[in-house]
Every structure is written in C-alpha cells, then in structure tokens.
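J.: Listed next: structures, encoded as structure tokens.
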Structure P
Amino acid sequence: MSLLRSFQLSIFFSIILLLSHATFANDDWAQFRGPNGTGISSAKNLPTEFGPDKSVVWKTPLPAGHSSPVLTRDRIFVTAHTPTTKNDKFTYKLFVIALDRKTGKILWQREVPRLNKARLENVNGPASPSPVTDGTNVYAFFQDFGLIAFNAAGKEKWRMPMEAFNMFYGFGASPILVDDKLILPVDQDLSAYLLAVDKNSGKVKWKVTRPEVISGYSTPTIYQPPTGPKQIIVPESFQLSAYSVVDGKRVWWVRGLACEMKSVASYDNEYLYINGWGFPLNQPGRQIATVPFAEGLKRYDKNGDGLVAKEEISGDGPMDKVLHASYGFDAFDLNRDGKLDTKDWDVFRAMMSSENGLLSIKMGGSGDMTSSAIRWKYQKPVPQVPSTLLYQGALFMVNDSGILISFDPATGNVIKQGRLKGAIDKYFASPIAADGKVWLISQDGTVSVVKAQGEWEVIAVNSLGDECFATPAAADGKLYIRTQSTLYCFGK
C-alpha cells in the first residue's frame, strides 16, 4: 500500500471516529438532567404514549432510590438503597448498580459501606444524588458515605469517605464532571464548601470554604465565559455564585435568591433562569416582621443564658408562631442544639426576608453583580423542586397540582398557563425535552407530553402506576424512566 493511500485511509477512519464521538456527545446523558443539566436531548422518535405494558423495550425491577439514570453507550448507572435490620433496628444498605443499556440486564451491583447517619427529612432518601459518568467510569456520592468511583466492569477505582453532613432535608445535589475534575457542592448548615476531586485518582484538587452558605440542594452547571477559564455556577441560599474551575475562586455572584435552592439553572448563551422556594411566608406580601437578636433575647430568653431555647418561646404573634413551629425552629438552629445564638438568629431573619420566585440573570462579570445582572423576576408561586426548562424559544415551569406555565425568556411575560389534564399531584422530577416535545412526570407517575411551544398543547397523558421522583433520561430514540420499583426503557 502506498504512503499516500495509507494517509488517506488514516484520515478517513479518523473522521469516522470523530463523527461517532460527536454523535454520542450530542446525545449525551452522562449526569443528572443530561447535557450540563439542560434537560435537553437531541434524540428523535421518542414515544409519546407508553405505560407499564405499552411501548416497553424492557423493564427491570430495582431497589428504591430517587437518583436519576445516567448513560454511557452501553450502560446505565443508578444508585439505590435496600432496607435491612441490624440488631433489631431498621437501617438500609447502599448500592451502585450498572445495567446493560440494550437489554436492561443488571451487569453488576456494588454495595457501598454506610459510615454515617445523616439527617433525612420530607421525601428525601439515602440515594437521592444521581451518579455521573465520563463514558466509561461511574462516580457516585452518598451522604452516608462520601464519593466512590467504579470502572465499567464494576471494579472500584477509588473511594473518599467523608464526614457526616448537616443539611436540613439531607443531601440533594449531584456531583458533576468538568475536564478532569469531579465537582461536589456541599451546601450545609455550618462549614459549607465546594470540592474538586481528580476523577482518576480521587485526590483533592482544591476545596473552598463558603461560610456565607447554608443548606442547599442544587446541582451546579458549567459556564464558559467569552474569555477566561470555565466557571461553576451554584444556586446557593440567598444568592447565585460562579466559581473558577481552575482553583475554586469565587468570580461573581448575584444576591436575591430564595432561602432554599433545589433546582438546576436553565440557560442560553447570555442569561440563566433559576427558580427557588423556601417557605409560604417567603411569598412577597406574606413576609413577617422580625426583630434584632438583642430584642429577641429580651422577649424570649427566660433563663438569661444569652440564647433562645425552643421551650422558651411563647406568644401568638406571627414571629412567635414561626419560631414555635418545629420545621421553623429546626431550620434556623444550624447546629441542632435546640438553641438559637446570634448567627442562628441572623439566618432566621434572612430566611424570613427572602423571596420566592423565578429570576432571569445575566451571566458573567466580577464581584457583586446584583444591581445590573437581574433582567426580570417572576414572583408568583414557583415549584419547590423541579427545574425550569428552556427549549425552542420558550421557558417551561411546572408547579405542584400540574400547573404548567410557559414564559417569554426575554421578558418574563407568561405566554400560557394551565393545568395538565389528569396531572394534579406534586412534582419532584424535572421536565425534559427532545424532538419538539416536553415530558413532565408527577409524583404519582402521571407523565404528560406537551408540544414544545409557548402556546403549548397536551399531546398525551400516560400513567406509570408507581411513584416517581427521578428525572428521566432520553437518548437514541429511547426514554428511560425510573419509578420507585422499576427502571423502564420505552421506545416506539
């Protein structure tokens, strides 16, 4: 074979290889909510009508877990937990599970030791954070263990046990990958930090403390500014911050977010859209007046120890009632000692004065960008958990009770608002989009499929017959949905 012929064949096969990689990259679902958390897939011909016995390619029973499935070319990864009894006490075991993407067969299941017993509230579970994959290896996080990595065959690569965490509801954020770094935001009450770990060795690249941050549950996204290194955007309590991927340095931030953040930001080339909900009393016009700590001590500190204990609170005023409430006091008591000190009280006041809502924020800059970056606010009720979805020129948001709202992303004006037929339950899964359609799943497993346009229209409503907390994945003409008991692969 001539040298020229060899060179031509080499170029040909290189192009084929690049095209195959490009195809996968465009159909990637390697982390929670797909490509960089957008919830958008390039997949075509996805099913719109399906159920436990309809349009099923395969279905596999799985242990419980709220984590969402992530995909490689030939595998699906999830985390899970199973109940068990030890010394006559109820507990659970933790697992990372790999399935064959074509058949749904479980290829391996690895138990992860449970080292801690962290707080879990509401519907949060011990396997809520989703894993992330680089296309070969899988990286998982459990609040009762820490970080752990396995290769495609299920062999452990490394582990990083971590100390117990202090979040009000328990850990909700999922790790993400950027370049060679595994990023994990630890938004907890007292000692919050942002962590970057070498994905190959499990060694810490950098760790940045964030003393102004309290409990949060949002998975970060990556922003590439016009110049300079990539940035990690984290929706935090009361603010949104961008940190340099290189060293974790905080680059810019915007104040004015809700006191609890759970959603992932949607974004275009210039703006991002983030929704947050704390308490019903955080709705504009419903906020209660609070007093400085010194005045609070005069009112409540009966034993004169300079602290406000739960049992010392009395009265029937609005502030008294919030402090009386177990969910309220516990949320403000950062170290869970049953007493409020001056820092706890400052957090209480900040939480009561914060506002629920949906914000459009211009990305980029340096330092505090609050005064110039907020383009618009929508301050009617927003969902507690599901993220928004920016797709085909419209911004979609689903509230509890199945209220779907579409916005003009440029102005924040509502284009259409209405109740999804047959979907009146709470929502924990975030919407996803592909092929001109949007899929929305309620807690009771009702799946609404709508036409992706400002004046949206319902195409189909399906029932899975099981609760659903996980966000679905879409790729290669298939829809992967995890319920409380089963992982489904639906296709036409």
Structure Q
Amino acid sequence: MAKTVQDVLALIKEHGIRMIDFKMVDINGQYRHVTIPAENFSEDTMTSGIGFDASNYGYAVVEKSDMVFIPDPDTAVIDPFCSIPTLSMTGNAMIIDHPFNRPLAQYPRNIVRAAVKYMQHLGIADEMKILPEFEFYLFDQVGWEVAPHTVSATVDAKQSYWNSGVEGQGVIVPKQKAYHIAKPFDTSYECRSEMCMLMKDAGIEINYHHPEVAASGQFEIEPQLGEMTKLADDTMMIKYIIHNTALKYGKSATFMPKPIYGEAGSGMHVHMLLFKDGQPVFSDDEGYAHLSKEAHWFMGGLLKHISSLCALTNPSTNSFKRLVPGFEAPVTVGYATSNRSAVIRIPAYAKSPDKRRFELRNPDATCNPYFAYAAIPMAGLDGIKNQIDPHENGWGPYDMNLYTLPEEEKAKLKGLPVRLEDALDALEADHDYLTAGGVFPEALLKNFIKTKRAECSEMSKIPHPAEFDKYYNL
C-alpha cells in the first residue's frame, strides 16, 4: 500500500488517520502492538524507531533487552477493526547500536529474510513461493477453566450433530460430513466471505473459502501463491482478520489443531516451489510427478529433518493430537502423489510447469509462521546441497492408502514424533541445517527449546478429565 514515508503521510491525510498501530511478533508468533498518535509519525519514526523491551517478547535476556522497532511502510494497511481511524504496520526489530542500529538476529521477520538471502547466496533459487492453507474452527460458544478444583473445557457449534436433540435448533450437520456443504447448513458463509474481502483490502489475494470436514464448525481459507516473506506477514494478518471478524459475528475462531475429540483436526498445509531467473526449479516433464531432481532432493531434505522440523511447525502439545491416523492427517514420513496420509503430498492438479509443486502437510497454525517458513526451505536446501534422494532413502513414493496397509507393512514405515517432547529432542540433536549461514541463531533455538520444554512440563502436571474417566474408580 505504501513504499516510502511520504506514501504513509499521504495515507494518513487521505483517510483521516488518527492513530498508527505498530504490530510486532513475539517468540510464539503472536501479535503485540504499540500505538502512537498519527501527528507523531515522521521520518524520524522510520529511522529511530519505537523502543521496546525484547525480553518480554521472549527474545533477549533482561540485561540486553532494549530494542527498537523499525516499521516497514510496505506493510501499511488500514485496520478495519478500529473505530478510530488507524493505520497498521509491521516491521523489524533492531539492536540499538552506534552509529547505526543492526537487525536483531532472533526476531522472526529477520530470520525469514535471512533464509531467503541464504537461498540466493547458494545460487539454487532467487525466489521461493509458498501457499499455506488455513484450517480453523468457528465456535458459537467456548469456555475453559484450569484450577486446583476443576479442569474443564466446553465448545459448541449450533449446527453440530450433538445438537440434533435440541428443539428449534434448525439445521444440523452429521458428524464428519461437512466438507463443502452448502447453505442452509453452511451457517457462517457471510462471516467467511467478509473475512476474505477484508484480506483482499489488506493486499492478500484469496483463492477460495469453504466448509471443511468436521461438522462442528471447521472451515478453510486459502490464499494465492506468494513470495515467502510476504506470505509470512500475510499469515499474521490472515489470523488477525479471522479472529476479529469471528468476534464481530458473535463467534470465536481457533487454529488449535485438535479442539474436538473424534473430529478432524486443523492443519496448515504449506505448498512450495522455487524460481530462478523467473523459471521454475521444480519442474521436469521426465521426473516422477513431473518434478525435477532438485524438487526430489528438496523433499529429501524435508523428510530427513522432519522430526526436528516438527518442533517449529507443530510447536504445541495439542499439535500431536491431530497427527494421528484416520483423519486425513499425515502420519508417515514419505512422499506421494495425491496421498493425504504421507507427510509430503504432490497435488495432481498442478500441471503447468510454473505450478508444479508439493505440499508439506504436517504444519499447523499454532506455529510462529516466520520460524516455520524459514525452517522449511533450510531443510529443503540442505537436501539439494547434499542430494538427498527420498526414493533411495526408502521414503516413497507411497502411491497407496497408508491407513489401510497390513499391520506388518505399517510397522516398516517411519512415523512423525508423537509428542512435542520428542520433536524437541530431535531439534536439539538435529539443527545444523537451521544454523547454516547464520539464519537461525543457536541462542534462539536453545531458548525456544527451553521455553517449550517448560511448557511440556507444566502441561504434564495438570490432571486431564479423561483420567477421571479411566482411573477415578480403580
């Protein structure tokens, strides 16, 4: 929307902007923000920045926590959820230094930019495009409580099958039968359409939206392919728009991978492809699924490092409740065409050379998108550098339904980590591919692992309601 300070000043004047909101990202991938009156915005704002305490964002020790946030005018958008005219911008965190500030290496936006520069330095490609698919639930009611005397959570979606006995409830969708279901059963159509229109207003082009499999309010919005660093910013804005629009319609949105026992989980499948000098790197008419040797090596790198990748792409304990058989979730370390049970799926419908690609199916949207999107190419580039062939390593192609294999055949397959603790163990043991070129600072990875281990420890100490069902009367 804007390229320079003068462009921002013109937007302020044209739209009667009263406040400017600077959105930053913490280590967990959640927005934080600070707001200034529009009349305080100047050229100096873009050079001197806005001071903040990075230790409260999870990035720096307290002794070295004073940082400045430098806004990026190219991210300027009018925030549709503020009644006072507000211009929103994201940007980069910088370490205060003299005579010039320098990028904070641990800041997520700086990491994804470093990954692109590393890819360009290797000469493998000069652009990476990605397409994340956003699956989420919209609930009409949600509540939870964690206290010494009670541990509980309840959700409700009015059209869900569990409300079939409620008088006057209206339309009811049978369990696991909601995929692409139309009105009157698609009760949140207008809400999602408004989400997509707001995304377009924010400069995010959308392919489509639709109901997903789960009958209890699961949906998907898919943006168009785009350059990786922009899609990282767009991912944050897409989630922001979904959450806030849901509230406007009296609903609550969640990207929690498995909010409902027995229903389909929500993932964030990431499609990817590389370009060099405007030409697709992954296309080859003679290769399996019309993919080049570089594409196969890239997949090989992803599959080699998939266990450690899970710590960054699936960083919640709830993530691994989704990665189970029977719900079209990936559970097998392997690749195949049109097979949703393998970690890497090659879509058969992507036929033109500039669209030929594959998707990584294990990520979910509890991730910090900057970390996840940076880690994915780092694993793939390691595969290209070392020519890791997925077929020679026994990772496929698996052109069959892996869920229905005989048990003795299933036993031969390698699976994803089954707990966040396992993924963190893998990341601790296997992260050299991430630190290559200085893209991921070692200190960040250690801090991330430490933070997540503490989270796992905390969660393991809380009694689960299902434990009462299993053990109370023993």
Structure R
Amino acid sequence: MPPASAPSSAVSGPVGEATRARGRVARLRGVRTRILVGSVVLLSLALGSSVLITRQMLLVRVDERIEDELVQEVEELRELAQGTNPDTGEPFADDVDSIFRTSMDRNVPARDEAFYSFVGGRPSQYYSIDAPLGLLDDEGLAERLSTATEPLRIDTDTPDGPVRILSVPTVASDGAVLGTFVVAMYPGRELDEVDEVVRTLSLVIGVALAVTSLAAWLVAGRVLRPVRELTDAARAIDAGELGRRIQVGGHDELAVLGRTFNSMLDRIDGAFRSQRAFLDDVAHELRTPITIARGHLELLDVGEEPSPDTVQVVTEELDRMGRYVDDLLVVAKAAQPDFLQFSVVDVGEVVDMVVARARALGERDWVRGGTLDAGDELVIGDEGRLVQALLALATNAVQHTHDGDRIEMGAGLDGDTVRIWVRDTGPGVAPEERDRIFSRFSRGAASRSHRPGGTGLGLPIVAAIAEAHGGGVALDSQPGEGATFAVVVPRRPPDPEEEP
C-alpha cells in the first residue's frame, strides 16, 4: 500500500504544472506582450510601407531616365536629318542610309542603350556597337517596327532581357516610309540594382526591427515595473501586509500613480490602525462600567427590588457608557469625508456665541478678549464643529478652575492662520503631559484628581476638529500659571487639487 502522502504528491504535481502553465499563458496575454506586439506590428507596417515606397520611387526614376534617353536620341536624329551630309556637303534629303550611318558614327550609346535602323522593311547594316541582336531575330517585332508610319512605343521581352523601344519612321515628301530609326533601352541591370537595394534595405530593416523589438520589450518591462509593484503591493495588502509601499521615482504619470497609491495605502493603514485602536479603546473603557453595573445587578436576589443606591450606581455607569459612545463616535467620524459641513464662518461671531453659552458652565469671570470682533475675519469651515471644539475647551477650563477664576476667550491672526483660544488660570499642564493629553483616553494628573469620571476624549475631539479644518491645536502652559489652548485654522481652505 502506498504511503498516505503519495496521493497528495501525485495530485500536487499536475496541479502545480497547470498553475505554472496558466501563469505562462497569462504573461503571454499580458500588457507587456500586447505592447510589444502592437509596437512590432505598427513598426513593421511603417517600415514595410517605406520599403515599398522606396522601391516604387526607384522604379519611377528608372522609367523617367529611360524615357528621357529615348526622347533625346530621337530629337538628335531629327536634328541630324535636317542638316547636311558631311560627305557631300549637301542636305540629306531622302538619303536615309547616310542619315543612319552618320548617326551611328556620331552617337555613342549609353550603358544598356542600343540603336537600330530599318530600311526597306528589313534591318539595315547600321546599328550601334555591341547592340544585342536578339531584337532583330524576332521577325514579328521587326516587321512592326519597320512598317510603322508613326512613332511607336513598345515594352517587350527579348532573349537579351526586357527592352523598351521607341521607333521613329523617316517619311519621304510623298508620305512613303524610307526607313525606321529605333532606340532600345535594356533596363534589366538597373532593375536588378533596384531589387538589390530593396533586398539590402529589407535586411537592414529586419535587423533593426529585431533590435527594436528587443528594446521595446525591455522598455515595456521598465515602464510596467510600477504596475507590477502596484499589483504585488495590492496582493500583499490583500494578505494583510498594510505596511507595504512601492518605490516611486520621477514625475511622470506612473510616478503620480505610485505616489497616489502610497497615499491611499497610508490612509487605509491609518484607517485600520484607527479602527483597531477604536475597538481596543471601546473594549477597555466600557469594560469597567459594564462590570460595575453587572456586579450590582448580580447581587440582587430574584424578585428583590433594587435599592435606590443600586439604581443610582447602574444609572451613572450607563450614563458614563453613553458619554463614552457619543465621544468615541465623534472621534471616529473625524476621519470621514462628511465630518465637516463647510461654509463661510465669521470667527468673531463664533467667539461671541461660545462666550455667551459658556457662562452657563460655571461661575467664572468670563472675559471676551482677542483682536478679532464680529465681521473682522471670515474663514471657510464648519461653524458647528468649531463651536463644539471651543465649548469643549471652555468645559475643560471650567473643570480645572474654581468659582470666580478668570477664563478668557478670544481670536486673533497669526500670519496665514487664525487662532481661537481659551485661557484659564488653573494649575496648568506639566511639560511631560502636553503631547499625551491630546491622545484618546489619556488624562493628565490634574484632570484625574478633579474629574475621576471623565472620559479623556474632550481634547482629542478638539484636535480632530482642528485637523479636519487643515489646522491643529496649540498649547501654551506653565505649571501653576494656567494654560492657553488654541484652535488654529488656516485663513484660506486647503486646495483639494493639490497632490498628496
């Protein structure tokens, strides 16, 4: 009997191979392959079109040169026929033999060019040196050329290769054809040169296409590297690695995408951390009141009426839990986009409103200070949240002062920011507690002694509101000399179009 692990191994082999095969197919169908195929196809079409256009242009030039040569030779013959015979000094008249002989003696044919003449319907003895004679062996062609009464243009094949012919008859005064002068061009060699140029160009283009394809493959891999890193980071996040980030360099679109992705990961990581901290805080802070209320209820016998003291204790603990939940919801909601409802806020009017409401918090010497009155400065913010933050600071000041103590509230400008502050004459804040008191459920020594039942969420709520406005909180305090808490907000709202 095979061991128990044998079936698992037998199955994992084909499964693993199938997975690897799917991975190879996915890579072949990937963006990099599509970019390469698209680039090669477009480049091949462009280069192939260039080769065809180049070949056609070369052939046109060959045709134009041949036509120019043919016309030039015919024009030279006509000029000669209108002149005088160098042997007699008399006009040539109808002496076609002398015309053809003199023309053959004077004209030197170009490469691949030949002259022929026909007299009496038959090839004459006058033709250019080294002229291919295969044309004269074609009786049908020779007859067409010798009997034509008008200039004749013919393209045909001969034993000596393709030939382009222009024949011009010499006509007597009575209209009779005395002879025919034929100019023939054999373009085979030039056409072979054109084909050789095209083959060489095609070879060079093929090598260039291969090199370019390799370069395109490498460049595509480099360009898509941030996309692969994004994919790996997304998979890592899906596996729970929220601290994964990608390396970003440059200022192009992919770099912007990478920075945006990292910023999104920072927000997601922060949200998860905040969520975990929120759950930990809730579990930690609600455990005590729940335990107290449950303990008092468990002490009751079945059917026994709870005493007033028990009812009072349970009610107080439930109220405390309610305050915890309300404050926690405010802190948790601070990270949401709809936490603030922006509008135009009159800073001086907000301070006046808070001073009027704060007088009910305690018998204190409430003073309206600062340099900004109603109508002096307008900012973009959430008036309700700013009032909430300032009332929390006022409540904090009342809890750390006594009847008759001075509490001053005011606002002023500080460069591009507006400072709205609450100053008290309480015990102040120790240096080692200044940063900690803005953390959730963290309370200073003075707070614990004055308010043993506090939630420790008042100042964190103030900080959350200030940060949501694009600002922050500031603290100026010396132990025994009071404290000044300030909400600092920008005079102009942050630009939402700015890159993170």
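J.: For structures P, Q, R, which has the highest computed value of mean projected area of the Cα convex hull in nm², for residues 259-370 alone?
T.: Top value of mean projected area of the Cα convex hull in nm², for residues 259-370 alone goes to structure R.
J.: Another question, then. Please state which of the structures P, Q, R yields -9500 when helix-only ellipticity at 222 nm (-39500 (n - 2.57) for each DSSP H run of 4 or more, over all residues; to 500) is computed from it.
T.: Among P, Q, R, the structure yielding -9500 for helix-only ellipticity at 222 nm (-39500 (n - 2.57) for each DSSP H run of 4 or more, over all residues; to 500) is Q.
J.: Identify the structure, out of P, Q, R, from whose coordinates distance in nm of label points 7 Å out along Cα→Cβ at positions 171 and 339 was calculated to give 10.4.
T.: The correct label is R.
All of the numbers you see were taken from the coordinates with simple rules; none came from a lab. Note that the coordinates shown come from a computational prediction; the quantities given were computed from them, not determined experimentally. Cβ atoms are built from the backbone, for glycine too; each structure is taken alone.
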